[in-house]
Structures are given as structure tokens and as C-alpha cells.
Structure 1
Amino acid sequence: MFAIIGLGNPGKNYANTRHNVGFNTIDLLASRNNIKVNKIKFKSVYGEGFISDKKVILLKPHTYMNNSGMAVLDLVNFYKLPIENILVIVDDIDIEFGTIRIRKKGSAGTHNGLKSIIYHLQSEEFPRIKIGIGNRREGQDLADFVLSKFTKEERVDIELAIEKAAMAVEAILADGIDKAMNEFNKKDNKPRK
């Protein structure tokens, strides 16, 4: 079994903010793969189903971003999941806007959601998909930036990035992470139909 975890903040105030692209990707994956994300457990909302013939849990932690690791740890402990079967989808200010990057492991950088997961799992060895959300203006507070909404113009590109992230999850489950990295980490990546 695989756990696909999209990071974000619960509640209407945070819907469609930069920090919630992980939630948006889970919603798209659920729609594309006919999985209902409507169960409540693990301090989260989640759904179970199959993607590429693999049993998956799609999880949206409701602990708020900075405590995402509490929800992930609950899930991992309950299902005794190996760390490599966890895939985290997360926003990133350090990669080009509208691009995605698949990583097998790594540090949290400036991301408090990843910091929380690494702290609770005591490991950086889980794969993640990062979605470039742009970077703050000079002097802008980081928290204000990540909790802001996309402009109308940005929305077009971010929707494509969310679609790419969903396709990357499907590719990882179908063909493995190495093949997916070769396909999706290219600079000129365009969504495949």
C-alpha cells in the first residue's frame, strides 16, 4: 500500500492558496481515479482506492501545515508503512513557478510542513513531489506569501502544474520513481495527455 499525502491547511480561508497545492493535487487525483476522499481518521480527511493497480490512501492532513507530521505519523504507525511507500506533495518557493520536481528524499528546506514530517518520522528518506508556487516579493513576509491566492494569470499555469503533479504520482505508481523522475524533472516538461 502507498500513502499519497498532499499538504495544505484546512478551511475555506485557505482554499486555493499557494500553500494548498498539495490538497489540490489530492483532489485531482481523487477525481481522475474515482476515489472518494471523505473518511476522517489520522487527524486527516482521506480516501482509499487504486491507482495503476496499486492500493493507495489519498490523505489531506487537517492538523494545519506546521503539524503535518502528526497526521503522517498516525497513518504510518497504523498501517506499518515503509517510508519509501509515502509520497508527499508539497508547495515549493525555491523552484521555478509552475514546474514540478520529484525527489526521492531530502531536507525540508524552509518548508514547515516537511520539517514536521521529518521530525515526526525521524527520517528524510521519503519521496516527494514539489510544485513551484513562485517566490515572495522583496520584503514580503513568507507566511503572507504562501497563504496568498494565485493571480488570475498564475492560476492557468498552476492548474497545469497540479495536473503534472497528479500525472507524476500516477507515473511513480505505474513505472517507479526513477522513470517518473526522468520524465517529469525535465526543464521543458509539458503535461502529457
Structure 2
Amino acid sequence: MDSIANFLFEVGMLNKTPRTGYQFLGSGKESVSEHILRTVFVGYVLCQMDDSLDEQRVLKMCLFHDLPEARTGDMNYVNKKYVEVNEEKAVRELTEEVFFGSDIKSAIEEFNSKETDEALSVADADQIALILQLKEYGDLGNKYAEEWIGYALKRLNTNNAKKLAEKIIKTDFSDWWFKEKNDWWINGNKK
């Protein structure tokens, strides 16, 4: 039980681990765990769009794809030019003590290999989570967000992800809650 408790405390570090690319964007912030949460939901949606995907594997990879960052931190594209992270060691050490470690390790290895339809879909979910975040910042006035979205779009693999991303970039991030511009916004009247 000690190793399980330690594992769960380690997972909690993802709440405190910032995604570091936003310092270059000039606005925004997000923890690794916030990014993982959105990636899981995007992965679920991509599975609903393609019933040939193994949903359990996709969701597991979405959940674990950035788990090593509890140990390594998040390395943005500039960091990666100068710092080499030993993710293999991080994965080995974070999984060796728990009886379910081989399951986590297998999911991370499949994600990193990008060889299965599921891994490619998770890579897409990872990028779409970023695109959603960037779209929000762009709608709020960050002039660099659109350029960053362009690079993220080029990293997409599947047709479904490309279609979803195309719709995302054409949708105002506030549409889901602010689409009904009526008396409620003036008087607060319930319908």
C-alpha cells in the first residue's frame, strides 16, 4: 500500500506542474493535470467519432501520456532544443514500485511509439487540447495564438481530428454559454 499511496501523491504533482510553453505565448497558464483532463475528454470524443478505436486504450493513454512530467517537468519546444529529458528512466522509476506499473508503462510506450491508430488518436487529442486552449487565448486577443494553432494543426494525424480542429478554429470559445443573447443577459430572467 505504501507504493500506491506514493504513486497517488506523485500524480498530485501534476496539479502543481505548469505547462511551460505559455511563457512564450505571453498569456495563459495551465497545469499538466488540467491539460490531461481536457485531453481525456478530447480522446473520448475522437473515440465516439471512430468506433474502430479501442476506447479503453485511448482513454488510458490520454490519462497517462504526460504522467512522467510529475518527475521531469513540462518541456516546451525551446527547452527541448537544449535539455534532454530521460523519460525512459522516469517511466521506469514511477512504475516499478506499483503492481499495475506495467499497465501504465505499456500505455506510455504505445503513446510514444505513435504506431497504432489509438496512439495516433491520442497524439491528436493532445494537440486538440492545445488548440482549444490557444483558440480561447486568441479569442481573448492574444495575437500569437493563431500562428501557434497553425503549427499544432500540422501535427494532427487523423481525418477526424483534422475535421474537429477545423470546427474548433471556426467556433468562438464563448458560443457554448453566450449564444442566446436575449433578455436574460439584461434582466437575469429565467426561462
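A few points about this structure:
- Which of 1, 2 yields 3.2 [distance in nm of label points 7 Å out along Cα→Cβ at positions 19 and 51, calculated]: 2
- Source structure (of 1, 2) for helix-only ellipticity at 222 nm (-39500 (n - 2.57) for each DSSP H run of 4 or more, over all residues; to 500), computed value -20000: 2
- The greatest value of Cα Rg over 2.2 N^0.38 Å, for residues 83-130 alone among structures 1, 2 is that of 2.
- Comparing distance in nm of label points 7 Å out along Cα→Cβ at positions 43 and 107 across structures 1, 2, the highest value is found for 1.
- Identity of the structure behind 15.0 (criterion: mean count of other Cβ atoms within 10 Å over residues 35-42, calculated), options 1, 2: 1
- Taking distance in nm of label points 7 Å out along Cα→Cβ at positions 3 and 75 as the criterion, the top-ranked structure out of 1, 2 is 2, with the highest value.
- Comparison of 1, 2 - label where Rg/Rh (Cα atoms, Kirkwood Rh) is highest: 2
- Answer label among 1, 2 for the case where distance in nm of label points 7 Å out along Cα→Cβ at positions 91 and 179, calculated from the coordinates, equals 4.0: 2
- Comparison across structures 1, 2 (criterion: distance in nm of label points 7 Å out along Cα→Cβ at positions 67 and 147) gives the highest value for 2.
Bear in mind these aren't lab numbers, they're just calculated from the coordinates by the rules spelled out. Since the model is a prediction, treat every value here as computed from it, not as a measurement. Cβ atoms are built from the backbone, for glycine too; each structure is taken alone.
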